[in-house]
Structure formats: C-alpha cells, structure tokens
1. When helix-only ellipticity at 222 nm (-39500 (n - 2.57) for each DSSP H run of 4 or more, over all residues; to 500) is computed for each of I, II, which one produces -7000?
2. The value 16.2 for mean count of other Cβ atoms within 10 Å over residues 223-230 was derived from one model only; which of I, II is it?
3. Determine which structure produced the value 75, 54, 36 for Cα extents along the principal axes in Å, for residues 39-302 alone, calculated from the coordinates; the candidates are I, II.
4. Can you say which of I, II returns 3.8 when distance in nm of label points 7 Å out along Cα→Cβ at positions 191 and 239 is computed?
5. Thinking only about percent of Cα pairs over 41 Å apart, which of I, II has the largest value?
6. Taking 14 as the value of relative contact order in percent (Cα under 8 Å, 6 or more apart) derived from one of the structures shown (I, II), identify that structure.
7. Can you tell which of I, II yields 5.1 when distance in nm of label points 7 Å out along Cα→Cβ at positions 103 and 607 is derived from it?
8. For which of the structures I, II does the calculation of Kirkwood radius over Cα pairs in Å, for residues 527-614 alone return 14.7?
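Laboratory data are not the source of any read-out in this text; all were calculated from the coordinates shown. Keep in mind that what you see is a predicted model, and the values were worked out from it rather than measured. Cβ atoms are built from the backbone, for glycine too; each structure is taken alone.
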Structure I
Amino acid sequence: MQNITSLDYKIHEMARRIRELREIENFSTAYMAEQTGVSEEEYIACESGEMDLNFAFIYRCGLAFGVDVTDIIEGQSPNLAKVVVTRKGDGQEIQKAHGMTYYNMAASFKNRISEPLFVVASYSDEAQNKPIELTSHKGQELDIVIKGSLKVQVGEHSTVLGEGDTIYYDSDTPHGMIATGGEDCLFYAIVLNASGEPIPELMAPEVTAGETPKRIGKEQRERVYKKWIQVEKNEKGTPTKIDFINPENFNFAFDVVDELARTKPDKLAMLHLDADKNERRFTFKDMKELSNRAANYFTSLGIKRYDKVMLILKRNYQFWPAIIALHKIGAIAIPAMNQLKDYDLEYRFKAADVKAIVCTADGEVANQVDLAAENCPSLKIKISANGAREGWHDFDSEWMLYSDIYERHEDSPKGDDPMLMFFTSGTSGYPKMALHNYKYPFGHFITAKYWHCVDPDGLHLTISDTGWAKALWGKLYGQWFAEAATFVYDFDRFHADDILPLFAKYHITTFCAPPTMYRMMIKEDLSKYDLSSVEHATTAGEALNPEVFSQLEKLTGLKVMEGFGQSESTLIIGNLVGADHKIGSMGKPVPIYDVKLIDSDGNEVEPGEPGEIVIDVKNGAPSGLFMCYYRGPEKSAEVWHDGFYHTGDLAWKDEDGFFWYVGRADDVIKSSGYRIGPFEIENVIMELPYVLECGVSAAPDEVRGQVVKASIVLVKGTEPTDDLKREIQQYVKKKTAPYKYPRIVEFRDELPKTTSGKIIRSKL
C-alpha cells in the first residue's frame with residue numbers, strides 16, 4: 001500500500017473542499033477549468049486530489065467561489081480584522097509544484113485585499129535549461145528578493161533579481177520565476193486581490209466607547225459591600241482590580257441581608273407581583289424576619305447543617321426567605337425547575353441524597369414529587385408553599401408561628417462551607433451537580449454592580465425562574481450586595497406584551513434577559529411601550545445575535561451588553577460599565593478571573609484562533625467558581641486539570657482583547673473538511689424578519705460526514721413553504737462562505753431547550 005504523507009492528506013482535504021464549493025454553486029468542471037486557467041482534465045485531476053495544487057489555482061478557485069483562500073486551505077474562515085503579526089517561520093505553509101513552497105503571512109486576517117506570501121524557490125539544474133512555466137491572474141504583484149537570486153519572466157521580458165531587488169507588474173500578464181545561481185532563493189510575493197476595496201458590511205465591528213452612567217462613582221460611604229470588597233477602578237468607573245476581604249468568615253445571609261436590615265431596615269429589597277399582578281413589597285427588615293422564622297421552622301422539622309433541601313418555587317415570593325434561611329442553618333439549597341417530571345426528580349433526589357423539599361402547589365410538580373418520592377427513602381420532609389396539600393407540611397400557615405429571631409453562632413456556616421448546588425443543564429447524559437460555597441456571592445457583586453449596573457435607588461428585573469442558576473445571578477446575591485431592589489413577576493409563561501407595560505408602571509431601571517426573550521420583544525411593536533426608565537440592559541445564557549442588538553438599539557436606544565458565565569461560575573467575561581465594547585462580542589474577562597484561550601495541547605492560541613475558554617487556578621480557585629461536582633470525582637477531574645478549570649466553551653480573541661463566542665466544543669460542525677461554528681450561521685438567519693428563533697446543528701451525511709441543518713421557528717403569520725426554505729438557503733449563501741449554508745432547513749413550532757433556556761443542539 002502506498003504511504004500517505006501529511007502533504008498528500010492536506011492536498012486531498014483542499015481538493016475535497018474545492019469540490020464541495022463547486023457542487024454548492026452548481027458550477028461545471030469546464031467552467032472551473034476556464035476560471036482557473038487550466039484544462040478540464042487538469043482541473044478534474046486537481047479536484048480529485050491526484051495533482052498538486054499550486055497557489056495560483058487555489059487563489060483563482062477562491063475568486064470563483066467568493067471565499068477567502070484560507071477557507072480552502074484550512075477549512076475555516078479567518079478571524080482577525082485589523083492587525084496580524086506573523087513571526088519568522090510561522091506563516092501558513094502551502095506546498096506547491098514547480099519547485100515553490102509558499103507561506104501565507106496573513107492567513108488569519110479576514111477581508112484582506114492582498115495575499116502576502118513568503119516563498120522558497122528551490123534551485124534545480126534541470127529548470128535552468130527549460131522554458132519558465134508561466135501563469136497569470138488578475139491584479140498586480142510585487143516580488144522582493146531576500147536571499148539568493150531569482151530569474152523572473154513577465155511576458156517576453158526576462159530579468160535576474162538579486163538580494164534586495166524588487167519587481168512590480170500586472171499579474172494578468174503571463175509570468176513565472178525560478179531560482180538561479182546554484183542555491184535556493186527566498187523572496188516575498190505580495191499578490192493584490194482582484195476584488196479591490198473591502199466590503200463594508202463584512203468589516204469587523206467598530207469599537208464603541210463605553211458610557212458611564214452619571215450615578216456611577218457617586219457612592220455613599222455607608223455601603224454594606226465595602227466591609228468585604230475593595231475595588232480599584234479607572235476614570236470611567238470600570239473595575240480593574242477587585243479584592244475580597246476576610247472571605248473565609250463570610251455568610252451572605254448574616255453579613256448582607258441582616259446587616260442591611262440593621263442599617264437600612266426600611267429600604268426596599270423586593271417588589272413582587274403574583275400571577276394576578278397583586279403587589280407585595282418587602283424591605284430588608286422584612287427579609288431578615290421572614291428568613292429567621294423560616295430558619296426556626298426548618299430546624300423544628302429536623303433540617304440541619306449539610307442536609308440537602310430542594311427548592312421548587314417558580315417565582316413565588318417564599319423562595320427568598322427560604323433560601324436565606326437555609327444559608328443561616330447551613331443546609332445546602334438546591335434550586336430546581338417546576339417542569340421536572342417524576343423520573344427527573346427521582347434521579348435528583350437519589351443523586352444528591354435530598355432530605356427535604358419546599359415545593360410550590362402551583363401546577364403539577366407536587367404530584368410528580370409524590371410519584372418520585374415512592375422510590376426515594378432519603379426524602380423525609382415535604383413542604384408545600386403557595387397552597388396547602390394533603391400529606392405535606394403547609395409552609396404558609398406554619399412558618400409564621402415561629403420566632404423572627406435567629407442568632408448567628410460561632411460555628412455558623414461560612415467561607416469554604418458548602419452552601420448551594422445546581423444541577424447543570426447538560427445536553428447529554430445525566431445532569432452534574434455543581435457545588436458552591438459561601439464565597440459564591442462575592443463573584444456576583446461584579447455581576448450586578450459592574451455588568452447589570454444596578455442602581456441602589458432603582459429597580460432591577462432579571463427574567464428568570466428561581467430554578468435556574470440565572471435567578472441567583474440576577475435576583476438575589478449581587479443585587480442585594482449592591483443594595484438594589486429586585487423586581488419579581490410570578491408569571492407562568494413569557495409573553496412580551498404582558499411584560500413590556502410593567503417597565504413604565506414600576507419604573508424598572510436595569511434589565512437582563514436571555515437572547516430568546518429579547519427576540520420575542522422586538523417582534524412586538526415596541527413603539528407602543530415606554531421603556532424610557534431603563535438605563536442599562538444585559539443578556540447572557542447564549543450568544544446574542546448582532547441583528548437583535550441592532551434592532552433593540554434602533555427601537556429603544558438601549559445597547560444590550562453581553563456577558564458569559566456558567567452554572568459553575570459567576571460572570572467570567574463581560575462588557576462592564578464604562579468599558580469600550582463591540583457589537584457581538586462577549587467583552588473582556590472580569591478582574592477576578594485569569595482567563596485564557598488554549599488549544600487541545602494546553603497551549604495558548606494566538607489572536608484570531610479559536611480556543612477553549614479556561615480559568616487559570618494554579619494559585620487557587622477564585623471566589624465565585626464552584627468547588628467540584630458533588631459525588632462526581634471523574635466529572636470534576638475532566639474539567640479541573642493541568643492548573644485550569646475547563647469551561648468546554650470555545651471563543652477567539654481579537655487584537656483588541658475582545659472575546660468572541662464560537663460555541664460548545666462539541667457543537668462544531670465538520671463538513672467536507674470544513675469546520676463550521678453554528679453561531680455564525682444562526683446570526684445570519686436571525687437577520688431575516690420572519691425568523692423568531694433558530695438553532696443550527698450537524699446532521700449526518702454519508703458523503704460529507706456532516707452537513708449544516710437549520711431548525712427554525714417562524715413568526716406568527718409566516719407560511720412554512722419550500723420556497724421559503726430555498727430563500728433562507730440563498731440568503732445564507734450570499735452572507736457567508738457558500739459551504740456554510742444549511743443543506744437542511746426544518747420549520748418547527750418550538751426548539752428543544754434546557755431548563756435554563758438554552759437551545760439543545762443535540763436534539764435538533
């Protein structure tokens with residue numbers, strides 16, 4: 001069997017990509033032969049991988065298909081937008097025929113208008129006595145000799161260049177070159193792109209100067225966080241360094257909630273609307289007293305330190321006193337969703353050894369708990385809230401019978417003690433249990449104060465059920481640390497026209513929602529609603545499509561600031577207050593996390609190259625990062641190793657230090673030798689006005705390995721036709737490289753999502 005070299009493999013990969021592009025564009029081999037300046041037989045041999053591919057051929061293929069040369073060579077689009085530096089020996093190698101080896105010196109630079117090449121011309125005695133093989137292409141070319149001598153022929157003109165000599169010519173004139181003088185020649189070839197000026201809409205997003213709200217920097221001296229947190233900021237109010245003071249003795253329930261009850265007892269902590277929009281207002285004094293009653297009540301039932309207590313309370317107001325009470329006792333709180341079924345609950349009860357549950361009486365979830373409890377002997381205590389239930393303790397009637405005094409003791413939980421557990425929403429396999437300690441709220445101080453930009457005298461709304469980790473990002477720790485009141489509306493199902501009137505009525509000042517809900521909001525006629533009270537808007541959970549960003553800014557004036565984090569962490573990367581930002585970027589790492597992008601070998605990647613987002617923990621885990629996966633040493637070891645916490649998410653960093661989301665490592669689509677990130681295609685599809693939601697995934701294909709599949713939810717009133725599918729496909733072809741278009745388009749009523757609202761691409 002003939003040995004296959006790495007070069008052979010690369011040539012075959014490039015040939016396969018070229019064939020794929022030709023088939024996508026429905027070009028004939030004869031047409032491509034004409035475009036590349038070779039015979040049809042030669043073209044077929046090149047496309048089949050039987051013949052070496054010289055740079056001129058690849059370049060002409062790129063022009064014919066409307067793609068960057070790097071797409072063909074590497075199978076992915078370049079990322080850099082402004083600057084690329086290539087060190088000696090680091091150019092992208094392209095082995096060619098005719099004794100030439102080319103190294104592209106700017107392969108990762110997107111939208112470039114020239115091809116800067118470092119070329120090694122191998123000396124050959126045989127070539128000296130043969131006519132120079134000539135080639136041509138549109139544009140112009142500059143060649144600069146670095147070492148040796150080079151014989152260059154342009155048309156009928158022939159000359160020999162020595163070290164330091166240059167030649168500039170119209171490259172549509174047939175030309176060629178060989179090394180002379182008995183040694184290899186090294187030279188630079190600058191090939192100007194025939195397409196001319198760059199296309200404006202494909203240029204990288206401009207950096208927008210960050211704006212600092214006037215209230216930022218006018219801090220009162222009496223802020224509860226200042227005992228625990230030291231912040232260094234620049235002139236725009238952006239934090240540059242954050243230190244936590246004595247975190248090993250910190251307990252949020254005592255040191256924030258109870259302290260605010262002492263110093264500012266009448267300050268609003270939460271404005272709550274039930275499902276019928278009945279209002280309840282809770283001060284910090286109320287929250288202290290209610291949580292104390294709940295702590296005494298739970299203790300009377302036998303709940304003690306380290307016991308696991310599940311909370312399924314939707315947006316019922318009882319969630320807040322209940323979780324604060326558990327923090328005072330030292331029991332481990334486990335928030336969970338009300339959509340869980342008996343088999344989901346049974347797994348969670350057994351996996352975490354859950355002893356007690358506080359569950360809403362709304363809906364069917366309590367019935368599911370009873371079904372699951374039959375097989376779970378660890379579950380000994382069932383407490384119903386927002387309604388009584390036979391065989392259960394009645395939280396609402398019983399807890400108020402207990403004292404509103406609960407004293408902190410010397411051995412009360414704090415610091416490194418376990419406090420909270422999330423079942424992570426994995427796309428496959430059983431959910432993992434991310435365990436957090438009492439230092440976790442420190443991380444969310446940054447989330448609320450410098451990303452949400454909450455106003456101590458304002459009202460913050462994060463749209464999230466208390467079963468999601470996002471609720472504790474936006475409805476509790478950071479907001480109260482920053483002394484801002486939270487707005488909670490206990491709706492059953494999100495309807496934009498139900499939520500939007502509340503902004504003006506209650507003068508909501510800061511707002512956070514997942515991209516899906518922003519998309520639903522812009523499909524409404526926002527001109528009917530007054531959003532003028534909102535000073536700052538943010539989003540997380542999944543990447544925000546630039547089109548949604550632009551539409552919101554156009555309709556409301558709000559610039560939605562993205563952020564990135566996980567159930568295992570607090571905000572890791574974000575567009576913080578006062579900082580410059582770029583549309584579509586996640587922002588930059590927050591000061592408490594040492595964030596890097598690494599390849600599969602653990603090496604940091606260069607700007608423009610995708611890598612896994614990791615946190616350097618060689619000097620210990622920062623406050624806000626989880627302890628481990630409870631009862632999952634193997635799963636913990638998969639993400640905690642080599643001095644890093646591995647997020648499993650991919651991003652690339654531009655030359656200005658901004659991070660750009662690519663996707664989960666296992667979401668990347670590999671089709672005909674190309675590597676395709678789903679988010680880029682979703683961005684394009686979301687530009688179409690009739691698309692409400694979109695999820696892009698890989699579908700198996702016998703020929704290509706995988707193909708791109710787009711699952712789409714249309715806005716009401718749009719007919720899902722075959723013509724519409726073709727229209728979407730053609731639109732993607734025009735806006736991206738043609739190989740990225742979805743060969744499969746499927747219209748759906750809804751997309752599968754995790755309990756946290758993220759699209760599950762593995763189920764599309």
Structure II
Amino acid sequence: MRDILVTKRDGTKTPLDIDKIHDVVEFACAGLTGVAPSEVEVKSHIQFSNGITTSDIQETLIKSASELISEESPNYQYVAGRLINFHLRKLVYGQFDPLDLIEHYKNNVLLGWYDKNLYNQYSKNDWEFLNSVINHSLDFNLTYAAMEQFRGKYLVQNRVTKEIFETPQMLYMLVSMTLFADYPVETRISYVKKYYNHISKGNISLPTPILAGVRTPDRQFSSCVLIETEDSLNSISATNAAIIRYVSQKAGIGIGGGSIRATGSPIRNGQASHTGVIPFYRTFQSSVKSCSQGGVRGGAATLYYPVWHLEIEDLLVLKNNKGVESNRLRQMDYGVQFNKLMYERLITNGNITLFSPSDVPGLYDAFFADQDKFKEIYEKAERTTHIRKTTVKALDLFTTYIQERKDTGRIYLQNVDNVNIQGSFKPEDAPIKMSNLCAEIDLPTKPLDDINDESGEIALCTLSAINWGNISDPSEFEEICDLSVRALDSLLDYQDYPVKAAYIATMGRRPLGVGINNLAYWLAKNGYTYQGITEEGLSHLHEWLEAWSYYLIKSSINLAKEKGACEWSRETKYSQGLFPIDTYKKDVDSLVGNNLKMDWAALRNEVNEHGIRNSTLMAIMPSETSSQVINSTNGIEPPRALVSIKQSKDGILAQVVPEIRKLKNKYDLLWDQKSPEGYLKICAVIQKFVDQGISVNTSYNPKHYEDGKMPLKTLIRDLLTFYKYGGKQLYYFNTYDGAGELTYEEANDNPVSEILDDEECEGCTL
C-alpha cells in the first residue's frame with residue numbers, strides 16, 4: 001500500500017493515505033444514527049492501483065454509501081450526500097472551505113458563468129452582509145438524491161468537460177439576489193435574506209429553468225409555454241417557429257391544434273382537397289424534436305384537440321404501437337378535450353357527431369367561450385343535412401379513448417367547460433383553449449399569423465411550489481406565499497422573451513403558478529391516507545388550502561398596490577371580485593363543508609379597489625425532480641415506495657420518504673390503493689382553491705380487480721367522478737406491472753433503452 005501513488009486533482013502524485021480516506025468517511029457519518037464508516041468502506045471494495053485518482057476514490061465511496069440506503073438504514077442517504085458535497089467542494093474551490101461570496105461571484109463572472117450585473121446592483125456592504133448570511137453547512141443536510149440532481153442539472157457547469165463551478169448554497173444565495181435585485185434599497189436585503197432562508201431549507205422549491213438559469217446570462221425561465229395554431233398555413237408556420245425557439249430554451253410546450261380542418265375539406269374554393277390535420281401535426285413533432293432542451297434532452301410537447309373533431313378516430317391512435325410510422329406520431333403526447341354535452345351523450349347512451357371545425361363556423365370558439373352557444377351550434381349542425389359529419393356511439397368513442405389512454409399512459413384529458421367556468425379568466429373575453437405539456441396550466445392564447453405577429457398570444461407560466469411538510473401552522477403561509485409571488489413576479493421582468501407575442505401577453509397578464517409539494521408526508525404525519533380519506537381529513541386539508549390560496553391572492557393584491565395591477569386584469573374574474581372559492585364546482589361541498597375561516601370579504605374589497613398584479617397564482621404541477629432536491633414526496637402524489645429507486649440520465653437515485661422511521665406505517669403507498677377514488681376527492685378539494693389546474697394522475701393496480709383486469713365501467717366512472725367534482729385536466733394513466741420497485745441491482749442490469757427518465761420536461765416538472 002505504501003508504494004501506491006494517488007493522482008491528485010492538480011495532476012501531482014502522493015502516497016496513498018488510508019487514514020485520510022477513513023477520516024472522510026467518518027466525517028460523512030458523524031452524528032447520524034444507524035450508519036457505520038466500516039460498512040461504507042467494506043462495501044466500496046476499492047481496488048487500489050498505482051495512479052488511482054482522488055476522484056475515483058471519492059466516487060467509489062459515494063456509490064458504496066448510496067447502495068446502503070434502505071428502509072432499515074435510511075441515513076446512508078445523508079452519508080452519500082455528504083461525500084458528494086465533500087468531493088464537490090474540492091472540485092469547485094480546491095479546498096474544503098468555500099470562498100467568500102463576492103470572490104466566488106467575481107471568479108465566475110470572469111469565466112462567463114454568472115450575470116455580471118449583480119456586481120453593481122449590490123454595494124460592498126451588501127455583499128459582505130450576505131456572505132455572513134449564507135450557511136454552507138446546510139449543504140450537509142442534503143440527501144444523496146438531492147446532491148445528484150444538483151451536480152447533474154442545476155449547478156453551473158461545463159456540460160462537455162463536466163467541470164462544476166459552484167455549490168448549492170452559492171446557487172441559492174445568488175438566485176435570491178438576482179430575483180430581488182431591483183427592489184428598493186431599504187427593503188431589498190431583507191427580502192433576499194428571507195427568500196434565501198426559505199429556498200435553502202426547502203420550504204420553497206424551484207423549477208429547473210430557475211435553478212439552472214437564474215444568476216447566469218440565460219434569461220428564459222418560464223417553465224411552460226402554450227402555443228395555439230389557427231387553420232392557416234401562415235399560422236401553422238408561425239407555430240412551428242415559436243416551438244423551435246421555446247424548446248431550445250428548456251420550456252415544455254403545449255400546442256393547441258384542434259382548429260385545423262379535417263381531411264377532404266375544400267381549400268382555395270375547392271381547387272384542392274385538404275390533407276387533414278396529421279401531416280401538420282407531423283411538422284409540429286419535427287419542430288419539437290429538432291432542438292434539445294438546453295442541450296440536455298429532446299424537446300417535449302402535448303397537443304390538444306376536441307373529441308368531436310372529424311378525424312378523432314385516427315387522432316386517438318396516433319401514439320399507440322399498433323400502426324406503422326406513416327400513420328403514427330409517437331413523439332408527442334396528446335390531450336383530448338371534452339365538455340358536459342359529450343358526457344351527457346355518454347350517460348344517455350347517445351351518439352357523438354364529428355365535424356371538421358371549418359365546416360361549422362363558430363363551433364370551435366364556442367366550445368371554450370360559451371357552453372350554451374356551443375350546444376346550440378352543435379345540435380343545429382347535427383340537424384343540418386348538407387354539413388359533412390360522422391356519427392359514432394358515445395360509448396364506443398369513450399371506450400377507444402380510455403383504451404388508448406390506458407395502453408399508452410399518455411393520452412391526457414381536458415374538460416374545457418370546467419377550465420373556463422372555474423378559471424380566473426372571463427371566457428367571453430379570454431377563453432382557455434388548451435393546456436401545457438404537463439396538464440396543469442390554463443391560460444388564454446391567440447394564434448400567430450407570423451412569428452413577429454404582435455396580435456397573437458403565446459402564454460407563459462412561471463412556477464414554484466411550497467413544501468407543506470415544513471409548515472406547522474397555516475399562518476406560516478403568509479410569509480412564504482408572499483415571497484413566492486414576489487420572486488416569480490420579479491422574474492417576469494428580468495427574463496427575456498424570444499417571441500414578441502409572448503412578451504406582450506406575459507406583461508399583460510403576468511401569470512404565475514405556485515404549487516404544493518410533500519402532500520403525502522403532510523397526510524401521513526397528520527394520520528390521513530389517500531384511499532381512506534375521511535371528512536375530518538378533508539376538512540383539515542380544506543383549512544390549509546384556504547390559507548394557502550388566500551395568502552397567494554393577498555400577496556398579489558399587495559403587489560398591485562406597490563407596482564400596479566396587470567394591464568389586462570379587466571379580463572379576469574378577479575377584477576369582478578371573484579376568487580376560486582366563488583367559481584368552483586359546488587358538488588365539492590358534498591365532500592367537505594364550505595367552512596371558510598379567512599377574511600375573504602376584506603380581501604374582496606381590496607381587490608375591487610386595487611386590482612391584482614397576477615392574473616393567475618396557483619397551479620399544481622408535477623414535481624418529481626424538485627421533490628428530490630428538497631427531500632419531499634412528489635407534489636400531491638402518493639409515493640410508490642418508502643425507498644424509491646429511480647433511473648434517469650443522471651444515474652440511479654434512491655429517495656427515502658421523510659421521517660421514514662417514525663411514519664413507516666402511516667404512508668399510503670400508490671400501489672396499495674384499491675382505486676384512485678380517495679386521491680380524486682383530495683384533488684377535487686384542492687381544485688376549489690386553485691385558479692389554474694392540477695396535474696392529476698389516475699393509477700390502477702390490476703391485482704385489486706377480478707382476473708387482474710380493470711373494468712371499463714370503473715374507468716368510465718372515474719372519468720365522470722373527476723368531471724363531477726370540477727376536475728380540469730388528467731395527466732398520466734399509471735398501471736402497476738407487478739414487477740415491484742427496482743432494487744439497485746435490477747436498475748444496474750436494465751439496458752439504457754429501458755430507463756424511464758424522471759421527467760419529460762425540464763421546466764414543467766419543477
């Protein structure tokens with residue numbers, strides 16, 4: 001051993017020092033119960049060869065500690081996280097102790113990684129004070145999964161050489177400084193300090209574009225982009241151009257493609273016959289995949305269309321594996337749009353009539369803006385003999401939809417009447433015609449005639465979420481909600497806009513989406529389950545949701561006092577003094593009483609006098625990655641296991657549910673649930689307080705059904721239940737395959753082609 005030389009980071013060689021390795025492992029295990037340095041060392045099986053690098057030794061120890069993470073020994077997640085952090089500090093700073101904040105910042109400005117403007121925006125005293133505020137020891141509270149996400153996605157780095165230039169606390173402080181840089185000098189430092197404290201402790205989680213981009217020269221941080229196309233070549237071309245620009249900026253794309261006329265429709269006064277929607281959808285797919293999301297992965301999009309479109313039977317099967325490439329478009333996801341009339345036809349065993357939007361003037365627009373008018377136009381068109389149409393049994397169409405949703409997992413649903421009636425916009429002025437990639441954003445759009453068209457409207461939404469697991473009382477929402485809204489609102493002015501229509505719309509509406517993280521932990525520690533949720537549990541949830549929603553709205557009204565209401569606030573229901581608690585589906589009252597505790601009357605007076613800064617404030621997004629960063633359960637979703645082994649392009653990650661030892665028997669795991677009924681009830685109560693939508697998943701374990709088959713009537717019942725209680729969008733359809741959760745060994749044995757990435761979209765999934 002004495003003859004073995006170790007290659008250090010600067011290329012020099014030094015004799016192997018076993019004691020030094022032992023000291024590092026002991027440091028990583030210090031203060032943690034149920035872990036032992038010897039276990040890490042023994043499992044590592046380090047093969048010491050002459051010239052072995054210090055990085056190789058560190059990575060081997062990290063892998064060893066990560067493979068020891070289990071239900072019985074959960075604290076190895078912190079051992080592995082600390083080992084990564086120790087390694088990272090040496091790589092970034094050349095030493096264990098971080099540099100002073102200002103020195104670190106200047107170094108990375110010179111290297112081109114940081115935005116140079118911060119230097120002049122803050123005084124020398126500000127930099128010194130904030131250097132005293134930053135708490136680098138918090139990095140050692142981060143888990144293995146969190147640290148792997150940081151070094152794989154979020155920390156500023158050269159993605160070619162893999163060289164990393166910062167550590168997590170530097171990221172958090174500089175993000176905070178950037179977001180509040182333009183605040184008045186007398187209040188700015190206070191906001192920076194408070195926001196840093198909350199994001200560094202995981203009380204507020206941030207999406208990928210913000211974590212990876214804010215503080216850098218990059219200036220596009222909106223997670224979700226909604227682009228609507230019109231039935232014209234100019235608009236389709238402009239849509240493709242906009243898709244390319246935003247996919248390259250890490251955004252997930254929602255495409256409204258339902259207005260394009262069907263196959264066989266006359267064009268140019270009958271000089272030619274239209275090729276239908278699929279060839280144009282193919283161009284959208286090509287645009288989505290032509291650029292990568294920030295050089296990290298291929299773009300992703302969901303395309304929305306109405307269930308009554310004449311080509312619906314061909315559109316529903318676009319994603320399945322039964323056809324050939326010439327009649328399939330598998331690289332996008334799809335959202336099918338329904339309304340009350342379509343469900344009525346199903347319930348009465350009636351028919352659904354299919355039309356080309358071009359053949360029935362006003363039908364497509366009324367589908368979103370005016371339900372009574374839609375029904376009138378639709379039924380008149382059904383009676384009119386000269387209009388081209390096809391009639392199908394409603395049950396047959398719904399059955400096909402459900403089958404495709406089940407088989408692919410990626411055919412989503414949007415209830416357009418619930419979206420518009422319960423949303424924050426007046427549908428007659430600003431109808432919502434689509435959602436986003438992950439099916440939680442509900443914002444108005446207008447098609448572009450060309451990429452520079454300023455009369456069109458591309459909708460952007462900027463996201464974050466609040467960690468309910470770190471809150472002990474609803475009163476704590478006031479500060480956290482206020483900081484969340486202020487930070488995101490500042491971001492709208494800070495970022496750049498690749499397309500003018502997006503800038504005009506964002507400035508006009510200033511939409512935000514603040515979500516919820518760690519609900520499963522909140523339920524477990526309060527003694528509630530998803531499948532057995534009681535009225536008491538729903539009442540408790542209702543109380544917390546009310547405070548959360550109230551303080552988000554209050555913050556935006558306060559911002560309106562300071563900076564003015566959003567320019568297009570007149571198109572919102574907020575301008576009428578209406579809140580989500582006024583527009584929700586009243587069927588929810590059968591689940592939980594409408595016992596409101598906040599002073600809504602006073603808030604109503606405030607919004608009537610001052611207006612509101614942001615046209616939307618809430619959206620419940622997926623949060624797979626951010627849940628790992630802040631060590632929480634995923635958004636509002638039940639965990640699949642107490643220790644989840646997840647594969648992604650960044651490797652194999654083990655994540656442990658919070659307080660596993662104390663609450664091991666309290667968590668309601670996804671595949672143990674006999675139906676999604678309890679989860680859907682919880683989503684219904686949440687939706688009451690949300691002005692946009694929720695990424696709602698439906699999940700089924702076949703073992704809970706006779707012969708292992710999920711009855712069609714059960715799946716239809718769940719769709720109807722979802723609609724009845726005001727559900728807006730359905731996202732994934734998850735089916736348990738019986739394989740159980742992966743072990744490390746199984747994950748390592750899986751071929752790359754079988755790896756399920758932990759997020760399709762860099763932005764939408766936080």
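1. I
2. Computing mean count of other Cβ atoms within 10 Å over residues 223-230 on every structure in I, II gives 16.2 only for I.
3. It must be structure II, since only it matches.
4. II
5. I
6. Details: I: 10; II: 14.
Computing relative contact order in percent (Cα under 8 Å, 6 or more apart) on every structure in I, II gives 14 only for II.
7. Checking each candidate, the match is II.
8. The correct label is I.
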